[in-house]
Structure 1
Amino acid sequence: MNRQLCFSLFGLLVLLLITGCPNNTSEQRIAEQTIARTLIEADQSKSPLPSVKAELPDISFESAYRIQKLFVQHRLEGLAPGGYKAGFTTSASRESFGLKTPTTGVLPSQGRLTGSPTLKLSDYRLLWLETEIAFEMGVDLTEPLEEVLSAKEAIAYLRAAIELPDVTLKSMDPLIPEDLVAVNMLATSYLLGSKNSPDLDLSQLTISMTRNGELFHSYESPGSDELWEGAYWAINHILSQGYPIEKGMIILGGALGQPKKAEPGAYEADYGVFGKINFEVE
């Protein structure tokens with residue numbers, strides 16, 4: 001069965017869930033479907049997305065991912081995913097929010113950018129910039145990986161990347177991880193740099209981003225293997241969610257340093273041996 005047909009059938013399932021399925025009448029599932037419908041309607045009308053935590057104070061991450069699945073089908077517009085993103089992949093970021101594991105979201109295939117594009121702020125409600133490393137899959141995966149080394153063997157290329165999330169949540173103060181999961185981690189578009197060998201050392205990664213020639217953002221790796229560990233966890237979690245992982249798909253490894261609000265200007269992100277990414281914002 002081809003991917004497009006699979007996702008069309010999945011879309012039908014989602015529609016049944018949203019409109020109500022007679023075999024799934026638990027109060028929790030009904031509440032999740034109602035919230036998902038509210039998020040989709042808000043997104044369609046270009047309105048700020050409400051907090052799911054405010055509606056369901058005791059929401060679990062399992063529940064947030066079920067809401068995410070419904071929201072994702074709307075965001076994919078009938079297309080298969082272009083890849084996936086991980087969040088809170090560093091121990092420091094997880095500790096600051098009391099998380100035990102990273103989080104994941106689905107990247108729309110129509111959001112993939114390459115080259116040196118010009119980004120228009122008018123195309124986003126609130127554009128952020130996140131420096132990241134993208135892991136490009138070299139194989140199809142259907143079974144969970146047993147160890148981090150298996151993840152390294154499954155990756156064909158490492159690529160510098162800029163994630164371009166559109167901050168559509170009504171409030172990000174405080175930042176609520178369950179809200180982020182439910183709205184698919186704000187995944188919108190992502191800009192990929194050149195392909196590099198997966199053997200390059202991520203533990204020594206440094207990034208310097210300038211805007212109009214002045215330092216805008218910097219990052220220096222803590223000297224650990226956390227990015228690979230995050231990619232390994234993300235792959236297994238994505239598979240557990242029932243999504244396909246196929247050759248050529250991208251997994252974004254999580255923000256490196258603090259995300260920054262985009263401002264008009266000419267940007268250059270220097271990732272050292274991983275190359276440079278140039279783009280403009282207007």
Structure 2
Amino acid sequence: MKLIMLDLDGTLLTSDKKITEHNIDALRYAKSKGMYVGIATGRASFMMDKFIKEFNLDNLIDFVVGYNGVEVKDYQNHTLEVSDMMTGEMTRELAIKSRNMPWNLVAYDEHCRYAKVADSHIVGYAQATGHPYAVYDFETGDREWAKVSFYTFDNAIFTEEEYEMMYPLMTDRYHGFRTSPYTFEVVNANVSKVKGILKVCDKLGITIDEVMAFGDSSNDVEMIKAVGLGVVMANGTSDAKAVANDVTLSNDEDGVAYYLNTYLKRGE
């Protein structure tokens with residue numbers, strides 16, 4: 001394996017959204033053995049810039065596949081590629097089809113978080129992060145978005161029945177997947193973490209069979225299946241585990257570090 005790609009929430013991060021020194025140390029050891037390290041996440045690259053500074057990960061992270069594959073940021077060459085946004089027409093169609101559903105529709109950029117309704121979740125997030133919010137009419141707006149998301153109102157948990165109601169809203173132009181008990185994300189149908197990882201492979205001159213990927217949830221299934229070695233956390237969803245080559249410890253038990261140190265036979 002020449003490249004490690006890591007999901008964040010539920011995988012590299014603990015439940016309280018931290019990255020432990022054990023995981024950082026294991027990743028640095030993998031780099032010392034000639035491996036590259038990348039992040040594959042639903043988050044935007046501008047968020048990852050802050051994350052890298054917050055946890056002192058400079059010179060550790062080589063690539064970020066952001067917004068589930070819309071963005072590919074190369075930290076070696078300081079480049080950012082953006083492709084296959086949700087068009088204004090796609091977003092308007094989705095908003096109209098879901099207007100009577102009991103969910104909030106949300107999108108964001110570096111400057112603001114936009115929501116159909118300013119509920120307690122949206123207001124609380126702005127207060128906690130300093131990322132401002134605005135109410136936005138998705139049914140008439142014409143902006144492009146990297147992704148749009150359905151959230152439960154006031155941070156309630158989606159039921160299985162509600163998740164099942166979302167899939168019929170998808171078309172051959174955009175698709176969606178659950179990313180947390182509170183969130184269902186929608187992106188252009190041409191977008192996936194796998195396509196982003198393939199772009200990284202092209203940059204490195206390697207094949208996807210030389211990639212090791214860690215994930216935990218339904219939006220990681222395609223990535224786990226596609227790479228040479230797909231590893232799912234013990235806390236992962238059943239569909240992700242079903243396609244994995246291996247399962248490691250949970251995200252709260254330094255599962256990434258445990259697997260990497262074992263794979264690299266560290267200490268032997």
Open item on the list: When FRET efficiency 1/(1 + (r/R0)^6) of positions 29 and 213 (r between Cβ atoms, R0 = 30 Å, to 0.05) is compared over structures 1, 2, which one is greatest?
Closed with: 2
Task: Structure responsible for 1.6, with distance in nm of label points 7 Å out along Cα→Cβ at positions 141 and 205 calculated and labels 1, 2 on offer - done: 1
Open item on the list: Once relative contact order in percent (Cα under 8 Å, 6 or more apart) is calculated for all of 1, 2, which comes out largest?
Closed with: 1
Task: Identity of the structure behind 3.0 (criterion: distance in nm of label points 7 Å out along Cα→Cβ at positions 77 and 149, calculated), options 1, 2 - done: 2
Open item on the list: I have 20.4 for mean count of other Cβ atoms within 10 Å over residues 133-140, calculated from one of the structures 1, 2. Which structure is it?
Closed with: 1
Open item on the list: Given a value of 3.6 for distance in nm of label points 7 Å out along Cα→Cβ at positions 53 and 245, calculated from one of 1, 2, which structure does it belong to?
Closed with: 2
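Coordinate-derived values only; no laboratory data. Predicted model only: the values in this text are computed from it and were never measured. Cβ atoms are built from the backbone, for glycine too; each structure is taken alone.
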